[in-house]
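Each value in this text was obtained by applying a stated rule to the coordinates, not by laboratory testing. No experiment lies behind these values; they were computed from the predicted model shown. Cβ atoms are built from the backbone, for glycine too; each structure is taken alone.
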Structure P
Amino acid sequence: MLIDPQNTSPNYHHGNVKEALLDAAQHHIESNNGEMISLRGLSKEVGVTPSAVYNHFADKNTLMLAIKLRIYGIFNDFFEENCVSTKNPEQSLLEMCLAYFHFSRRYPAQFRFLFSSSLPKEWSTKEIVDVSGRSIVKTRRLILDIHNEYKIQCSEEEVVNVTLLLWSQLHGIVMLRNSGSIAAAVSHQNWPSVCALSEDVEVEKLIESHIRKMVTGIRSSSESTNQH
C-alpha cells in the first residue's frame, strides 16, 4: 500500500488504514455540518494515495454506508445511556423521544448526516436496517405496551401506523426547530413567542404534551369503537 510520508496525518497508524479513513471522514462530517467528504479529499486528509482508499471503499456509497453504521452505533448507544429503565411504557416512550431531541442538540452534524444523506435503495442491507431501525423497533414495542396496559385491542397495522406517525411528527419538530424555521414563522406571523421553541425546555414540554395527546387519542379511539 502506497503512503505519502510527507502528508500522512498524525492520526494515521500503519496497519489500521481503514479506521484512520473512517476517523477522518467522521471528523470532516462533524466539522462541516454533516457534509460528506470525497474519496480523493479523504486520501489527502489521511495522507494515503487514492488507490489506498479504494482498497477499502469501492466508491463513495461504500464509505457512506460504513460511516452511517458507525454513527448509528453512537446514536443507539446514546439512547441506551439516556433512557431511564421504567415499567411505565408512556414514560419510557417520552424518554426515547427526548433522547432523540437531545442527540440532535449534542451531535448536530452527526444527526444531520444520518437523516439528510441517503443511500440508493439497494444499499439498504439487513445490517444497516437493523442498526438504523433499532430505536423505532423499541418505539413500536412501547406503543404496543401502551395498548396492552389499557387493554385496548389493536392490529399490527394500527401499532405500526401510530409508531410511524409519532416518529414523523417528532422528527419534523426537531428538524424544523433546529433549522430555525419555526422561530422564523412565529416571528413573521406574530404568534406567541413561546411557540418559537427557542429554548430546549420548550421543545421538551411540547414533546411531552405530544405524547400525552397521543395516548389520550389511543384511549379515546378505543372507547369510541366500543360504544359502537
Structure Q
Amino acid sequence: MFTDMHNHFVYGVDDGCADQEAMLRLLTALEANSITELISTSHITPGQHHFPMEDYQAHFEEARELIQREGFHMQIHTGHEILYTDAAARYLREGKALTLAGSEYALIEFLPTEKYERLTEAAYKIRNAGYFPVFAHIERYACLSDIAKIEELRDRYGVRIQVNCSLFARKQGFLRKRWIKNVMKYGLIDYVSTDTHDMPGREPLMAQCYDVLMKDYGKETALALTHDNAQEFFE
C-alpha cells in the first residue's frame, strides 16, 4: 500500500541496522506498516568517507532473501542518501552514488545548519549533472523555516521535497505546527517517508502518519504523499 523511499534497513554500512538480525527486525516492522515498495538509502558522503559498496550490495541481497523467506509483500530497490559535498554531482555521474531505484532522482541531505545558498548550489549542480534532486527531511534545515524558500527550491530549481513520518505521527510544538500547516496549505511536500534506522528508537511510523494525513487532509493527499507521488521513481 505504501512506498518508503528513505530508510536505512541495509545493515553494516552506515548508522542504520548493525547486523542481519536487526535488519530482519526492521523489515518485519516495515511489513507491519503495509509498505510494499522500499528504497534503501544508506548514507554516503562523496569524496570524504569511503562507502563499502560491495558490502552494501551483498547485504541488500541478503535482505531480498529474507523477504522471500518470510513471505513479506514488499519489493526492495537500491539507493543512497547523499550528504551534499563538492564531489556529489561527480559521484552520481560516475555511478559511485546510487540514485533512487535506478531512476534520475537523487536523495540529497545537508547539515541542519547549512545556509540556503548551499542548498540552491546543490540543486543547480545536481540538475546540471542530469539528475532531479530530492531534498531529504527538510524539516531539519533551519534555513527552510521560511516557506518562500521552499517554494523557490521547487519552482525555480525543480527540487522534490521529502519529510519524515515523525513530523505528522509525533506531537509537535506551536511553531512547528504552524510551519506544517503552511507547507501543507501550499502543497510543498512531495513525499513522506520513514527514515527508519533501527528498532527500537528509529522505528517506521508510516501507518500512524497515514492516519493523521487522512484525518487532517483527506484520502487523496494522504495517498499522494505516502504512495502515489513516489511512483515516478519506478517509471
Structure R
Amino acid sequence: MQLKNKTALITGASSGIGKEIAKKFAEEGALVILTARHLDKLKQVQKEIENNNYCADSFEMDITNREQIKDTIEKIIKKYNKIDILVNNAGIAIWNSIQDVSYKEFDDQININLTGYFNCIKEVVPYMLKEKSGNIVNIITSTVKKTKAGRVAYAASKYGQAGLSNAVHEDLKDKGISIIAVYPSKTNTPIHDRYISKNDPQREKMLKPEKVAEVVLKAALIPAAKDVRELVIDS
C-alpha cells in the first residue's frame, strides 16, 4: 500500500491510461479522485474500483474550463482537505500534416493538451505549496522524442507539455514538490480507435496501459529531492 493516506487527482480517468492509473493507485491505497468531462463514465470506473473495496470519488471536470477546474479543486479540498498527487492525463489526438490540419484542429489540441495541463497545475500547486509537498505527473508521449510525419498539431501540443513540465519542475523542485513527465510509446487505448481498428494486429504490439500505470506509480513516489524530471517507457 505505497499510497496509503494519499489523495490522487487523475484527469481523463474515464478510460485508457487514466482509468488504469486510477485502478493502480487505488490498489496501492490512495483515495483516487476521478475527473473527466463525462460523469456517467467516471461513475462506472468508480463503481469498478469500489467493488474491489478501494476508495474513489468522481467529479465532472473539463480541463479547458478554468472556472470549473477552480470550483472542482475547491470542492475536493473542502471534502478531503488535500491533494497529494496530480496526474495530468486527459487529452486528444488528431493527426494531420501541415497541408491538411485545420485551424480548429490545431487550436483544440493546444487548448486541451497543453493549456489544459497548465490549468490543472496552476490550480493545484497553491495547495501543495501550503503543505510543502506533492507530486505532479504529466503524461506526455514518445512523439516528443521522435516526431513522425502527419502529427503537426499533436506534436506541437506535446512539445509544449514537455516544456511546461520541465519549467514547472525547475520552479518547484526546491519547494518539496516533484514534477515528472512520463513519456510512453504508442499505447493501446481508445485514442487510436479512429485510426487503427480494434482488431488490427498492430494493437497487440502497442504498449499496454497497465504498464504505463505502473511507471506512473513509480513517478508519483519519487520525492522532489531526487530531482527527476522524466521517465521514458519503451514498448
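For the structures shown (P, Q, R), distance in nm of label points 7 Å out along Cα→Cβ at positions 90 and 218 is largest in Q.
When semi-axes √(5λ) of the Cα gyration tensor in Å, for residues 122-185 alone is calculated, the result is 27, 10, 9; to which of the structures P, Q, R does this value belong? Of the options listed, only R reproduces it. Among candidates P, Q, R, the computation of mean count of other Cβ atoms within 10 Å over residues 18-25 that gave 26.6 used structure R. Computing mean count of other Cβ atoms within 10 Å over residues 82-89 across structures P, Q, R gives 20.5 for structure Q.
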